Structure I
């Protein structure tokens, strides 16, 4: 089994972290490693992650950042650290159980033929928690359709953050050129991978609303993300497979 690391950004996830870690470690993936990137959580998430790492230093590591610096830079920091550590498969997911660990073996299996495997809410068989309001559903659907249309992306779930990457894919991407630091970060990463000629494959998931805590998504964040899609287009539209890092 390839060496697998899952990057999990955290901010105030002290109640979720032990449970999600236990579920991930129970998967049939030998030596699955977690990399927690904590943005100075005031609820003690970072300190708890350190305690977990002290007990399982080979299974979990922690990067501490001063303050809430954003989702995009958290993932880029985590991706670079995982690559440096020799990970062959690098995953990304939330700590709040909106991304169920049960899908991970299947997503990793897709990497035998694909460069990126995406847990998708919008392909056939994918679903979103029934507790979502009609307005929230419409906003999410529109955001995906908007980004997909402008960028001509061949995937349905452009904003989803449940993804697994082959090492070779992330290593070939110009991570220092990724500028988005909100939820449009997911769109930008997918667009850059697509422009570089990588194969993105989606697999249906049931997206569950977070069990504990409050959602960090807001209308303002989603509107800002929609506007930033144009910035992503202008920044990366000239990329071709020849621009891969070697």
Structure II
């Protein structure tokens, strides 16, 4: 979708009213929505309209895509960009949803989620709900995969998304590398906050750190405060303070 056309299309989508049943889906399935201030709820709903109606949702292995699925999955994506804007998802075209864990030709074993270079996210609906139902365990498949999309927004899966200011890159690189290397070495502070899967590479570290930032913010702020502050500056959230 070209730039001017995308802008025009999004203006049209924003004018459309929010279906009344969406509020019920969010209240029932998305705990973080219930905790938002009225102002942030309104902003989430506005961005959610565009995300849900702009991206293509495809069911796999017989899974039926309903409005509830679109809204719940979309909310997990919008949470990450609530203070960043939907431009970070411009490269994302399609969200494929399986009923449960699935296999991919290029991967061994089953997986719960995958983000592709060509603008595609693949998710397990079961894993999406599990991440939402346990909002403090540090595991959120949808947040993990959409964090990869943010990472890819600048052209590569390298653990460094497009930051807000050019001057932020030096501190980001220093802090992220320090904690990535510490996790690889098994330092207790990092292991108490993040899953070992984040030690695989820089891209996985950013995605895992994102999961913990939103799900274990107080622990991250206490154990790895510099990492918390970098993610806070990027995302514009202070989840440890409830905002």
- Looking at relative contact order in percent (Cα under 8 Å, 6 or more apart), point out which structure of I, II has the largest value. I
- Assuming 3.2 is distance in nm of label points 7 Å out along Cα→Cβ at positions 44 and 228 as calculated from a single structure, say which of I, II it is. I
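Determine which structure produced the value 0.97 for Rg/Rh (Cα atoms, Kirkwood Rh), for residues 12-67 alone, calculated from the coordinates; the candidates are I, II. All intermediate terms of the calculation are to be shown ahead of the outcome.
Values: I: 0.97; II: 1.00.
Structure I accounts for this read-out.
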- Note on the structure: The value 12.2 for mean count of other Cβ atoms within 10 Å over residues 52-59, derived from one of I, II, belongs to structure I
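By the measure mean count of other Cβ atoms within 10 Å over residues 124-131, tell me the structure among I, II with the highest figure.
Numbers: I: 11.9; II: 19.9.
Comparing I, II, the top value of mean count of other Cβ atoms within 10 Å over residues 124-131 belongs to II.
With distance in nm of label points 7 Å out along Cα→Cβ at positions 60 and 148 as the yardstick, tell me which of I, II scores highest.
On the way: I: 3.6; II: 1.0.
Evaluating distance in nm of label points 7 Å out along Cα→Cβ at positions 60 and 148 on every structure, the highest lands on I.
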- Note on the structure: One of I, II was used to calculate helix-only ellipticity at 222 nm (-39500 (n - 2.57) for each DSSP H run of 4 or more, over all residues; to 500), yielding -12000; that structure is I
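Where is FRET efficiency 1/(1 + (r/R0)^6) of positions 84 and 196 (r between Cβ atoms, R0 = 30 Å, to 0.05) largest, in which of I, II? Display every interim value, and only then the final one.
Working: I: 0.90; II: 0.60.
The maximum falls on structure I.
Bear in mind that the values in this text are calculations on the coordinates, not laboratory data. What you see is a predicted model; the values in this text were computed from it and never measured. Cβ atoms are built from the backbone, for glycine too; each structure is taken alone.
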